[in-house]
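The numbers here are math on the coordinates, done by the rules we state, and not lab data. Predicted model, so just to flag it, every value in this text is computed and none were measured. Cβ atoms are built from the backbone, for glycine too; each structure is taken alone.
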Structure 1
Amino acid sequence: MTDHTDSTSKHKIDIHKKEHKEEMIHQVISFTLMILFTFIAFGMVILEISSYFVKPVLILLAVVQVVFQLYYFMHMKNKGHTMPAMMMFSGIAVAILTIITFTTIIWW
């Protein structure tokens, strides 16, 4: 009976280690991509590329980095984070709609 319990717990530990290893690989990849995006952003500004191109690309890179931060470093992809993620994204949606609304009111 003890052998079965030991093999089951060893199997659970192996699965746990594998999950942590995969999560660490994802975090390293996302961190590397965020550093690369930062170098790209600095490079575009240093090279003085047209601001009509640079501004939207910088905003896109920033949004991608925020998503990486939320999902990989703040663990929003894990179980049990559905409600905080929903609240956060609802707040972001309301903020974007508010900005669009006031921008439209001011411009027209």
Structure 2
Amino acid sequence: MFYYFTPAIEHDFMFNQMIPVFQNILSEIITDLLSAQDIVDTNNYPITDTNGIVIENFNFMNFYKYLAYEGLHNSQSYMNNINNNPIELRKHIKYNDYAKDSSQDCQ
């Protein structure tokens, strides 16, 4: 039996079911993604709101989660849970900014 899933359904499935899998995979390859110094520096990287108030200290499991949300922006689940939640949206932005600003280029 063949089931046809639209991209929207697939992205919602990924958001709702696959994020823990992505987190585990990213945790296993983190040293390939970030330099040892970047990993150490995370202890000095707070996640702040737009006013500079600390939302949380850097958390690697959250880092992996928010990295995994990339590409899911148009899913209904993302819009409901991240886009419509200012704190969650800010965390997504800040964790991804950290990934982009790290010193090691991903290849």
| query | Which structure, out of 1, 2, was P(r) over Cα pairs in 10 Å bins from 0, in percent derived from, given a value of 12, 24, 27, 20, 9, 5, 3, 0? | reply | 1
| Label whose coordinates, when mean count of other Cβ atoms within 10 Å over residues 59-66 is calculated, return 18.2 (choices 1, 2) | 2
| request: Can you spot which of 1, 2 the value -15000 was calculated from, given it is helix-only ellipticity at 222 nm (-39500 (n - 2.57) for each DSSP H run of 4 or more, over all residues; to 500)? | output: 2
